[in-house]
Structure I
Amino acid sequence: MHSLVDHEEGLVYRILKSILAAVFGLLVGGVFVLFTQSTPLEAYSALLRNGFGCEQANNCAWWTTLQWATPLIFSGLSAAVAFRAGIFSIGQIGQMSLGAAFAAMVATHIQLPGLLHPAFALAVAALAGGIWGLIPGLLKVCIGVNEILSTLVMNTIAAFLIAAIPTGRYIPETARLDTLAAGSKLNTGFFLALAALVFVFLYLFYSRRGYEVRMSGQAPLFARNGGLHPVRAVASAMLLSGALAGLGGAVEVLGVHYHFVTNFSAVDSFDGLIVALLGQTHPLGIFFAAVFLGGVRLGSLGGLMIDAGVPRELGGAMIAIMVIFMCAEKLYHPLLKRLTSHRNVK
């Protein structure tokens, strides 16, 4: 009974923590707006309208927001799986780029019928990203190489290797992912991202291997003394982490740009970490964080800059402030603890 109450309190605590971080980010962002020619109400109205509005089916900002959220979901899941294993990975952008490159190579140089063509390209991209994620994981657990340094270096090496991959020029029709909404680039990769969310949730919380991953990250000494295999747990987690990032890059190439790119929709170098932190490293939270970040990025581009005359960098500043408040737990820990524990007081 106590464990159930503790679990519920922990869930409520994490939700309230994310909400407070978002509110603080919006409030501080509103202060920044006061230094422009607009007002916070005008700026946020424009941001919401351009990022989350929907006038009609063929002119709906939601479609683009979900399109931008798709690679964010993959990169956020990638970072979260690594976090759960106790690995602070910042290698998502390198793994995504490799996945995109191998997907483009398969799509342009191998001819396959029907759905097999994009499916095979996605599988190869996942394998490439997975191997690239596995290497720093093994370096960490086998010879003690710091994962922040190794994943950062691996991003640079990935950029070098990509130059040797024959990515071709244009993705043929047979290898492209189907578009879901007219007038947008939202494609079936979004459903693949949703499937990845469900898979990661079941893997982490309802499988023995996922239990190994979580215990190895949270209590490695307990895991080792309990007969678990931390090395295997880290290896499997980093393999999955890299595969998720590789899939994100492949979806961008096969469903959005139709040629190899390294500048993905709404994804910067450390967005995977941001989405994972805002989503509390939980698949459901990552979904909402990715949609929120995608909408803010889109609204900042069209709403803040064009409609309200506010620099679009304000959107990025708000996200950065939210991450800061997510990490400033001492600021509101007493209040949240009181709110989440009041149910035990009789």
Structure II
Amino acid sequence: MTADLRYAAQDLIAVTEALFGAAGMDAEKARVIAPVLVEADLMGHTTHGLQLAPPYLAALTDGLMEGTGQPEVISDRGPVASWDGRRISGVWLTATAIDLAVDRAKAYGTCSIAIRRSHHIACLAAFLQRATDQGMMITLASSDPASGSVAPFNSITPLYTPDPIAVGIPTDGDPILIDISASITTNGLTGRLQQEGKKLPGNWVQDNAGTATDDPGVLFTDPPGSILPVGGQDHGHKGYGLALIVEALTQGLSGWGRADPNEGWGATVYIQVQDPAAFAGADAFKRQTGWLADACRRSTPRPGVDKVRLPGDGALARKRAALAEGVALYPGVIEGLSGWCEKLSVAPPNAI
């Protein structure tokens, strides 16, 4: 991070919205996409925030991402629906689907939406509070049928994507915000470290002969190596199983996936929203989740650890600090934005 350069979140949102609008995206879609990308940087998910704006803008101008129109409704039974995203911005599709699922969960108790042929959806954690702020529990999963970088357990074949899954859980305090992948690491982090000539923190990948290593460069050989599933070469059957679940939720339920022609960088998406009020009641739900959250935080930390945290604690703390003090963007992010600002005649953000 460049600690001495910070930017107001609203300025970053305004510039990002203007860039997508200048590149030909519907104004309504740009208004949705910009705050989601900035939200990721606020939370500290720097590989899946504004770093993605330049490749998204390139895809938009090259016609690989659609910036106009609406998804095709494949089926709609009220609490269950499926869309063909028609390669429209995945960030907009996902945010729109979550908002619809929240509204329908209030009526039906739950709502699930599967989306096929979406473009990339950025950071899953950045969407969760759209539901938890309204007292809803949300599950969000994504996979890219056009990409393969993670090997099945005991394999050396890069077959599927990191297959992230995120869950937002309301409590009587801050929500629990879980954002994990079925693989040990992600394409975004390995790509960044490879460009920077750095190593991974552990043996999270394997070369094309099956040797585990901390060198992200093995993913860029011919033939390429692969990212290891969660659990690595020892207990990787756990991550492997999770990946199969995500692939079925996103591609199986949407009816589009690896069995179909490759259309390039994109996503299939699964969203489920549940209204605790339709089960044992919102108060009963939060009494249980609040107790669990408090018990986890009060539990005794192991030696060398200051305190036990819950998923989302760090992200929400970073978000509050960034909103108060400004956003410190990862090195290279502002340069990427500035290049597109010049190209599209949009004034770049000013540091504060």
Structure III
Amino acid sequence: MLKEIKWGFIGCGKVVQDKSGIAFNTVPDSSIFAIMRRNLEDAHTSANLFNAQYWFDNINDLLASGINAVYIATPPGLHYKQAMACCDAGKPVYIEKPFARNYTEAYSITEAFRKREVPLYVGHYRRALPRFIKIKQILDENQIGKVCSVDFQLNRIFSKQEALNTWLYNPMLSGGGKFFDIAAHTLDIIAFLFGDINEINGFAVNNGTECPLEDTVVLSFQTKKRIIGTACFNCISNEKSDRMIVKGTKGSLEFSIHGRHDIVVNNYVSNSIDIIEIKDPKVIEEPMIKSVVDDLLKRGDCPCTGEDALSTYLAIDKVLDNFYHGRNDDFWNYPERWKYE
């Protein structure tokens, strides 16, 4: 039985530096042992930043270095091959979202780990945040009665500079446009709070940006708990905002999924409104990383395994199917200006 998790990082970009990295050293019985990046000098810099003993520019050296678990934090287009290499080496993996470029890849990764009986976790870290645990408690305790409907609205500002200079808008690496990147968290929280999505319909369009990917998406869904809802993603707005409104037989619940707004509980019976403020931790992925470490050390459970995440990627694929025509070969052949350098 493992007594300490020695992590090997594959990738160490902005997400690792801003949202997750340090937590692998601060969670009890966990440490960053080695880091792999494409550029050896960058890997050395990252190793110094996170106090890792070793650094590499290839996955084989990383897997042979003495690590006993791997954190994959590269673009989604690289996840499949990297995860499979880790699986073949028998190394448990915590993989950033989006899990993969599509459901087929996500399912193949999950099945490989299941057959080898190697643990696999997905970075849908909102499931472990205190405010979403509180929201789930409010729903489970029927504080707003039986849930009747769920409606979500998200706005994001399109940046041509970002589109030209990041991998986020190259589908070979990203899996799609801004919707694909954001919806992984949104639909996962819907599944966490209201049950896995088992029916979904939607429309995805490009509303005129030079980037030829989806920028506006509207969808409707039903969960296994027979809760119905809608969601609208406007990724060419003039503002950055999001809001979830849940209507029940006894009240309503409002909160932000991607922002940090207070939770608002409106009780129709008592004619009262409760405002609940729960701040996110400074390192936002720390609760999820702790749950992964606890699961690996057999002293707790992680709320999002590979299998838990699959329904989200199946739902996204169904919504994007018509826009990308089943993601045929043309999907990967966008103009050179959108290619990742």
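One of I, II, III was used to calculate helix-only ellipticity at 222 nm (-39500 (n - 2.57) for each DSSP H run of 4 or more, over all residues; to 500), giving -11500; which?
Details: I: -23500; II: -11500; III: -9500.
Of the structures listed, the value fits II.
One of I, II, III was used to compute semi-axes √(5λ) of the Cα gyration tensor in Å, and the result was 31, 30, 18. Which label is that?
Considering all the candidates, the number was obtained from I.
Give the label, chosen from I, II, III, of the structure having the highest value of relative contact order in percent (Cα under 8 Å, 6 or more apart). Walk me through the numbers on the way to the answer.
Working: I: 35; II: 24; III: 19.
With respect to relative contact order in percent (Cα under 8 Å, 6 or more apart), the highest-scoring structure among I, II, III is I.
Given a value of 2.3 for distance in nm of label points 7 Å out along Cα→Cβ at positions 162 and 218, calculated from one of I, II, III, which structure does it belong to? It would help to have the intermediate numbers written out before the result.
Numbers: I: 3.6; II: 1.8; III: 2.3.
Answer for the origin of the read-out: III.
Readers should treat all values here as calculations from the given coordinates under stated rules, not as data from a laboratory. On a predicted model such as this, the values are computed, not experimentally measured, just so you know. Cβ atoms are built from the backbone, for glycine too; each structure is taken alone.
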